[in-house]
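Multiple structures are listed underneath, in structure tokens.
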Structure I
Amino acid sequence: MSTQAETLAFLLDQLGDWPGLRTRKMFGEYCVYVDDKPVAFVCDDQLYVKPTSAGEALMQPPVWGKFYDKARPHLLVTPDRWDERDWLRTLLAATAEALPAPKPKAHKRPTRRTR
């Protein structure tokens, strides 16, 4: 089951106008980026936040979940907490702050043609 567009629209509305926030569709699900750092995933209409000690501290007690069987556990933000707009923004901002900066993309070298 993939995420419904309405679910993503609701979450983005809750997060409000936030420079540096974007999403990317992947395999019917979505990745949420803050300042080009992947901080959360929206899968099967559930919000999974990358685990960080800052995120765990804000989520007392932390709730864990996996968006597929072999995935690492992520912090699961259940829909009953999605209405807590300020808390949700604080959680994603703290997670982004705790994650390392994205690595610069390597430029592809032109390939040499051999005869």
Structure II
Amino acid sequence: MPLADESIDALVRIYAPSLDSELFRLIKAEGYLITVTPAPRHLFELREKIYEQVNAHPTENETPAGFKKVEQITLNYKLEIKEEQILKDLIQMTPFAWKFNQQTMQSLLAEKNGQLSVISI
């Protein structure tokens, strides 16, 4: 990154791969790295439509080299989707949207049959 060494007080990394060495270079010695990773059943219901076998994400996230984990908070909730377009929009913003073909989408919508869609986030 085109930033000076130890120039950041706090950095938030959301579902993003990065080099531990680059994070360590950028963040001040007394600074913080806040990392957001998927919960074990993150979008599990959608992934079940794409893959034959779906594995849960790890419950513990790895601490990048050079850092000390201060705290880990786990947040899980069900997202209730009442509109077809909102479900389509959610799928389009996921990294596996390109695998969610028209047939898979129609299958999911038909399965819900006008019912409330509940997705683990």
Top of I, II by distance in nm of label points 7 Å out along Cα→Cβ at positions 41 and 57, largest first
I
Winner on volume of the Cα convex hull per residue in Å³ once structures I, II are ranked, highest first
I
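To which of I, II does the computed value 11.0 (mean count of other Cβ atoms within 10 Å over residues 9-16) belong?
The read-out comes from structure II.
Computing distance in nm of label points 7 Å out along Cα→Cβ at positions 65 and 89 gives 4.2 for which of I, II?
II
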With relative contact order in percent (Cα under 8 Å, 6 or more apart) computed for every candidate in I, II, 27 is reproduced by structure II
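Every read-out reported here was derived from the displayed coordinates using simple, explicitly stated rules and does not represent laboratory data. Computed from a predicted structure; not experimentally measured. Cβ atoms are built from the backbone, for glycine too; each structure is taken alone.
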